[in-house]
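No lab work stands behind these numbers, since they all come straight from the coordinates. Quick caveat, the model's predicted, so the values are computed rather than measured. Cβ atoms are built from the backbone, for glycine too; each structure is taken alone.
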Structure I
Amino acid sequence: MTVANSISLRGRSVLITGGSRGLGSEMAQALVEAGADVMISGRRHSSALSNTYNKLKKIAKGLEGKPKIYQCVADLTDNHACETLVLNAIKSFGKLDVLINNAGLGMRQVSEKFNIEPTRFWDTEPEDWCSIMDTNVNGAFFTTRIAAKHMVNRGCGKIINISTSTQTMVRQGYAPYGPSKAALEATSRIWAQDLQNTGVTVNVYLPGGASDTDFIPGGVNRRGADGNLLPASIMRRGAVWLSSALSDGVTGGRFIARAWDDTAASPVAPAG
C-alpha cells in the first residue's frame, strides 16, 4: 500500500473548482475515496458536472463515514459568484479546510488547432485573451481571498493551485495560457509569504506534462507538445497528500505529479 492510499481525510472538507471533468474529477474521486467531504464546481450546469457528482455520491455511499458531496455552478470570472461559491462551501461543510483552484481555460479557447498550428499572439482575439486570464488568474484570486479570510480566522487551511510546466509557460503559441499559469505561480509564492505563521499554506501542483483532458483537441493529432499525454489520474496521489495533515507546514512549494514518489522519506514532500 502506498502512502497516499493509506491517508485518511475523514472529516476534512475540500472545494475543487473545475471539478466536473479531467484533472478536477480525478482529484475529487481520490479525495472522496480517502474520506473527505467534497464540493465540486463547474462553469455551467452540464452532464459532465452531474455525472461526476453522481459518481462521487456513489463512492461516498460505499464508505463508512459517508462523506458529504455537493455540486455548485459558478462563473469564476465573476467576483460575486466566487464569493458565493466559497461561502456556500463553508456553510455546507461548516468549515473549509482545503481549496483547490483547478478551474481553467486552455488554448482551445483561442484555436482548436493550437497544438499543431501555433497561434501568433497578434492573431489572438482580445476576448479570448481576457477570458483565459480572467478564469485562470482572477478566478483563483476571487476564490482564495474569501477562503483565506476564513482559514486565517480558524488558524489552519490549505490552498492548492493547479499549474502547468515551465516549458508550457513560455512555449511559442501558448499565450495567453502559459503566461496565465506563470502569473498564478508567482501569485502563489506571494500568497504563501503573506500567510506565513497563520497556519494556512499555499502550494502549486501540476501534472508534469500535457494531460489526457479536454484541453487537448481530438483527432489523429491528439498529443501533447512533448509527446504522449499523461493520464488525468496522475493527479490523485499528490492531491490527497497535499490535502492531508502530512503536508502541514509545507508552503510555497511546487509539486509535480509525474515525479511523485510515495516512498520518499523526506518530511517535506514526496515529490520531484
Structure II
Amino acid sequence: MAWSLVSPASRGIGFQLTRHLLQTTKIPVIATARKDVTGVKKSMLQDLSDVDPDRLTVLEVDVTNESTIIRAAEDAKTMFPPSKHHLHLAFSIPGILYPEKSPSQLNHEHLTHTFAINTVGPLLLAKHFLPFLPTKSTTLPSPSECEELGIPPQAVWLNMSARVGSTTDNGLGGWYSYRASKAGVNSMTKSLDLWLRGKSKDKAMAMAYHPGTVKTGLSKEFWAGVEKEKLFSPEFAVEKMVGVVRSVGLKGRGRCWDWKGEEILP
C-alpha cells in the first residue's frame, strides 16, 4: 500500500496540501505538527465530510529536534511496515525567512535558525523517511491503479525551495540567509536524487519546488509589493504543486521546478 507524508503541516501550504491530498487521492496521509496534533487533525478534517478520518494521522515533529523525527519515523514504520507498504508522496516543506537587506543585518542566531529549519531540517527528514520510499524490488501500483489512487506512477520526494535559491537568477542580492539556505536545498535535492537512482532506479525520484508567493505567514510582510495576480492562495498553490509533480515526471528528477512547470537553474 502507498502512503504520503507532509511535514510540517499545521498551517499554510502544508495544512492546505494535506487537505488537498485527502480530497484528491485515496492513500493514507501522515502530517506533522510541532504541537497540538489532536487540534491540528480536527482542523484539517473540518468540512471534509467525505474523507475517512482514519486516513489521516498527525504526528509531533519539530525539524530542529531530531529525536522527534526519529519517533515519527518509528510510528510510521509501525503503521506502514515497509515489507507491505511504501512512501509514495513526500513533501518536505519547512521554511522560515529573515529578509536581510545588507550584510550589516546578519545575525548569528537568525542565520543558524534559518539553516536549521530550511536546510538541515529537510536533510534530517530525508535521513529518517527516505528509506520508506520504494526500492528496486518494490512492486508499485500499475498505471491504472495509480490513476485510480490519484498518485503519479513513480514515488516522489519533494523539497520546498524558492526562486531566490538560484545563484543564476540572483540579480538583486539581499536575503542572505534565506537565499543560501534554499541554494543548499537545491544542492542536497540533487544528491538525494542520485542516491535514489541507486536505491530505487526509476521507482522513486527527488525534486525541489518553488511555489511562487503564497498568502501564508512566511510572506505576509511582502504581500503589498506583489502583483495581485502573482499572490497565490494556499489552495491554488497546492493545486499547482501537485500538478507539477505529476507533469514533470522522471525527466524532472534532481532539479528545481516552479509553479508554472518551468525549471529554475541552480
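Hey, distance in nm of label points 7 Å out along Cα→Cβ at positions 14 and 86 derived from one of I, II reads 2.6; which structure? The correct label is II. Each of the structures I, II was assessed by mean count of other Cβ atoms within 10 Å over residues 150-157; the largest value belongs to II. Mean projected area of the Cα convex hull in nm², for residues 30-117 alone computed as 8.2: which structure among I, II? Traced to structure II. Identify the structure, out of I, II, from whose coordinates mean count of other Cβ atoms within 10 Å over residues 46-53 was calculated to give 10.2. Working through the options, I get structure II.
Identify the structure, out of I, II, from whose coordinates distance in nm of label points 7 Å out along Cα→Cβ at positions 54 and 70 was calculated to give 2.2. So the calculation was done on I.
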